[in-house]
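So, here come the structures, one by one.
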Structure 1
Amino acid sequence: MSRLVFGVGEQNRFLKNVGSVLKADSDDLGRIVGISGRSFRDWINEKTLGIKDKMLKLSEMSGIKLPVIIDEREEWWSGRINGESGALARMKIYGPPGNSWGRRKGGIVSQQKRKEYPDYYRQLGCPIPRDFNCPRSARLAEFFGTVLGDGGIRPYQLTITLNSEADKDYIQYVMKKSKELFGYNPHVFKIKNCKAVCITYSGVNLIQFLVDNGLKIGD
């Protein structure tokens, strides 16, 4: 569906002539083309552009030729133009949407909400940070020793790198003990082009637990 553009005053003149020939007012003509009388009066006053197929119908019924068509515009053309100009004006004042400040603020709010209502967010399928309150024990001390010897701690991740051949059995042992301590299985992947396996644990709460118990960020 498209709309027709005529010269100034041409749409008004055409529609008034149609009304005179058909002896119909705006409400009658509106019903003929399937719009309200008010909308048809907007056509007459050239507040809005006439719809192509409806204007052709009026031309056929009245025998009055359409004025010279200057342009043909698709439906909602004005909304796209005004929407674009409005968006540009907003960005000029507030900056583009999704800027770094907004994303950071949204992330902080989201994490706080997940801490306050963990069960609700679990039902939604959202990842919820785990709580780590492992009591001090010989097993925990042994795990800390492994981290100190073969691990590296980043702000959001712990990695333990072992030899894929020489430490084959020990890799399984570390995974089993960490499962007993923290309640979940780490991600394990082999490093390409060398005999090494990386055991990875992710989670800001886990890292905070390690730091609170004396370990340091770094290799």
Structure 2
Amino acid sequence: MKFVIPKGRLMNDSLAFLQNAGIKINIDDDRKLMFYQDGNEIILPRARDVPVYTEYAGDIGICGSDTLSESRSRLFTPLTLNFGKCRLSLIAPEKYSIKDFEGLDIATKHPNITRDYFFSMGIDANIIPLNGSLELAPETGIADAIVDVVQTGETMKKNNLVEIQKIMDISAILVVNRVSQKIKYKEINNFIEKAGGLNGNRRVCKKYIE
């Protein structure tokens, strides 16, 4: 099978999860992006590209739930995993409250989620896509506020920003290519059952799922 694993903060936990499920992995060169071991292929793209690689080049992937929501990819999500937990929040200088964002500029790596969030609130905000260093946007005048991932909140506080409102909880999730699920049904289902076990009609990984 072809497994798509994100480079970055989810990589080590994702590899440990696969190894715990019986997939042998030995990454001996962190510059390589593809590995072939014991009949399996491991693909290591950037985290935000995992849904695309899983949909078009892989069978099973691991990514953040925010990454899948932002990508709009149509993948099966049989397991929610017990790592990569954080939240996506609206963040701004302390002077703002939620009612103040009509017509303001919001910088984010998650333009689709952010646009949907403000639409659901009945707020017409201007969404500015940025790929990094979001905390700089309010300080430099690029944006009035940001929508970003919050883990400890320390970076936010050091840049004189506060969390205005949580938009969504985030966790790592297992995603499955819809075509592969049909073609490799037995192989993929055996992996999911081994990784997660069964709890009624919902597959639940006792080790990794709350």
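Once mean count of other Cβ atoms within 10 Å over residues 141-148 is calculated for every structure in 1, 2, which label goes with the largest value? Walk me through the numbers on the way to the answer.
Values: 1: 14.8; 2: 20.8.
Sorting by mean count of other Cβ atoms within 10 Å over residues 141-148 in descending order puts 2 first.
For relative contact order in percent (Cα under 8 Å, 6 or more apart), find whichever of 1, 2 sits highest and give me its label. Intermediate results must be reported in sequence, preceding the final value.
Values: 1: 17; 2: 27.
Checked 1, 2; max of relative contact order in percent (Cα under 8 Å, 6 or more apart) sits with 2.
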Q: Figure out for me which of the structures 1, 2 the number -8000 belongs to, where helix-only ellipticity at 222 nm (-39500 (n - 2.57) for each DSSP H run of 4 or more, over all residues; to 500) was derived from the coordinates.
A: 2
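Going by FRET efficiency 1/(1 + (r/R0)^6) of positions 29 and 117 (r between Cβ atoms, R0 = 41 Å, to 0.05), which of structures 1, 2 comes out largest? Don't jump to the answer; show the numbers that get you there.
On the way: 1: 0.10; 2: 0.55.
Structure 2 gives the largest value of FRET efficiency 1/(1 + (r/R0)^6) of positions 29 and 117 (r between Cβ atoms, R0 = 41 Å, to 0.05) among 1, 2.
If FRET efficiency 1/(1 + (r/R0)^6) of positions 61 and 181 (r between Cβ atoms, R0 = 25 Å, to 0.05) computes to 0.00, which of 1, 2 did it come from? Write down the numbers at each step before the final one.
Values: 1: 0.00; 2: 1.00.
So the calculation was done on 1.
Tell me which structure, out of 1, 2, gives 18.4 once Kirkwood radius over Cα pairs in Å is calculated.
It must be structure 2, since only it matches.
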Q | distance in nm of label points 7 Å out along Cα→Cβ at positions 101 and 157 - highest-scoring structure of 1, 2 | A | 1
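Of structures 1, 2, which gives 14.5 when mean count of other Cβ atoms within 10 Å over residues 5-12 is computed from the coordinates?
Working: 1: 14.5; 2: 17.9.
Source structure: 1.
Values in this text are rule-based calculations from the coordinates and carry no lab data. No experiment lies behind these values; they were computed from the predicted model shown. Cβ atoms are built from the backbone, for glycine too; each structure is taken alone.
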